[in-house]
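Next up: the structures, one after another.
What follows draws every value from the coordinates through simple rules; no lab data is involved. Since the structure is predicted, the reported quantities are computational estimates derived from the model, not experimental observations. Cβ atoms are built from the backbone, for glycine too; each structure is taken alone.
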Structure P
Amino acid sequence: MCGAVKILIADDELVSRHLMKAALRDMGYDVVVVDNGQDAWEVLQEGEARIALIDWVMPGLDGIEICRRVREAGMLGYVYVIVVTGRDQTEDVVAALDAGADDCVTKPFRPEELSARVRTGIRIVMLERALRETQDELRLIATRDELTKVWNRPAILRLLEGEVNRSRREYKPFAIALVDIDHFKQVNDRLGHLAGDVVLAEVASRLTSACRSYDRVGRYGGEEMVVLMPGCESDAAFDVSERLRCAVSACDILTPEGAASVTVSVGAASNQDRLNVSSTVMVRAADRALYESKGNGRNRVTIATLAHWE
């Protein structure tokens, strides 16, 4: 527990600074020490110190200003701030708490009291960290397809809308690809639905691996995936789509019920000449191109042409 949270000590008084550092390091805490407010603020902005022992009066920035900045910054991860001060009037304590301090310690302090207050801060920081991690897990569950682990339909459609709007705002092309597994029903009929699930998950994995780092893969529905490709004109969209197609068909997919030879058909559309089109129009154009790929024998890529947009 001690080493899990870094503690900042900021105090311009040498004796006070030394006593706090010695007391906390003797107890096994990871401590960083500075002697002025500006350095303290820079350390806090780095995001590693989660407990801050801040002197009220310091050169550069005082403790009250640092409290305000910490609370206004909206840092990722809570910073528990203890103001260390020689002021012991009620109005001084109230001023520190109003500025965002969590606690106050009056000089001269006793090491056992300081340690107890720090332990309280660590409990709060660790609880906040656990809560944040739980929220991240819930957010991931809410946006990912349970079987394939790629973005689920609502999430990928939100991302699609965001990319279309960004393309329009920045005057940069954007493309999407609809990817459909060929003859997927035959896989289910021959090997069973559990094997079909393995195939779906592996296709999604191969698509993700073949994408560029900033592309996004989502499950559009059934055995159909959608890939978002920022910055792609039609030629680049074809190249990426062809890479996706080849990645899927490169080798058989092994399932508990046997091997499955799998290919995909792809329809892609870029808004390079139509930056003002909606996401709905782009999906419709890609879907028409996908339909053409299937009609021409499957296992191929078709880029939307003027006819697909009409």
Structure Q
Amino acid sequence: MNKNYLTVTICIILSVLILCSCTGNKDKSEQDMTDQTDGLVKRLDFDGKEMDYFRFGKQDGRKLVILPGLSLKSVMGSAEAVVAAYEILAQEYDIYLLDHIRNEPEGYTVEQMADDTVSAIKKLGLDRINIMGVSLGGMVGETIAIRYPELVEGLILCSSTSRITDSERDIFETWRKLALDRDTDKLMESFGENVYSPGFYEQYKDMIIASGQGADKDDFRNFIISTDAILDFDVYDQLNRISCPVFVIGAGKDKALGVQASYDLADKLHCEYYIYEDYGHGAYDEAPDYLARVKGFLDKQ
């Protein structure tokens, strides 16, 4: 994996919270950025909603849908960097990275995110798929596997959870308040401190904080709505309805969701798991063998 491309991906994906890409309406500068991806980013229209996505990899390969985590700005403007960072998977898999809908309604839940994602998957003509969900994306992935078991061939849950406990609420409530205050720098700083290891954050601190610049009112609005959805999320008692193979990847020093969330998922699902003991929530960006482990699981399915 090219480290330079990975660094760019980190700072724009902010698969940084890794918990949801909140897009909202793009202003001109954001649209210009999307235009620079040479048409890689496409838009789906369904049920009066819009969702952006891009596709890459081996087009006759098995299907992998990636659901990104919570972030202030969309990953779509960094499509080419994402493609480069995920080269190890792209060699064998037909990959779709799906954003969230562009204008999230008030009260939008993770269950509704899952339903909208399934509508997009079906509009793309996909049938049996693997899902890789990062943080909030993992919550959406769990919900899809619960509600649409016939659709999911395999599920990878990266730094995710099946429920938000009281001990995990504080960080999300802090992020919510900073978003309400439109305090972009402090929001991105808190993201970086709580998602990445101290050394990694210090090395890329300026880039991480700068990546939030240009966020508009729709970005903040979607971010707050998605954060509320996370705070209300709980499918722990429904996990026994997931019938596909699952791979849980957690982090021993996860400050956002805690490592116990990954242990709980693995225990409840009786599934394969791996814990990066010395990494934080953003192990998916930091651990050099992360995608190799994902591929190893996928190749067995």
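Computing helix-only ellipticity at 222 nm (-39500 (n - 2.57) for each DSSP H run of 4 or more, over all residues; to 500) gives -16500 for which of P, Q? It must be structure P, since only it matches. The greatest value of FRET efficiency 1/(1 + (r/R0)^6) of positions 101 and 133 (r between Cβ atoms, R0 = 25 Å, to 0.05) among structures P, Q is that of Q. Computing FRET efficiency 1/(1 + (r/R0)^6) of positions 277 and 293 (r between Cβ atoms, R0 = 25 Å, to 0.05) across structures P, Q gives 0.75 for structure P.
Taking 5.8 as the value of distance in nm of label points 7 Å out along Cα→Cβ at positions 53 and 229 derived from one of the structures shown (P, Q), identify that structure. Working through the options, I get structure P. Structures P, Q were compared on relative contact order in percent (Cα under 8 Å, 6 or more apart), and the highest value belongs to Q. When Rg/Rh (Cα atoms, Kirkwood Rh) is computed across structures P, Q, the figure 0.92 traces back to Q.
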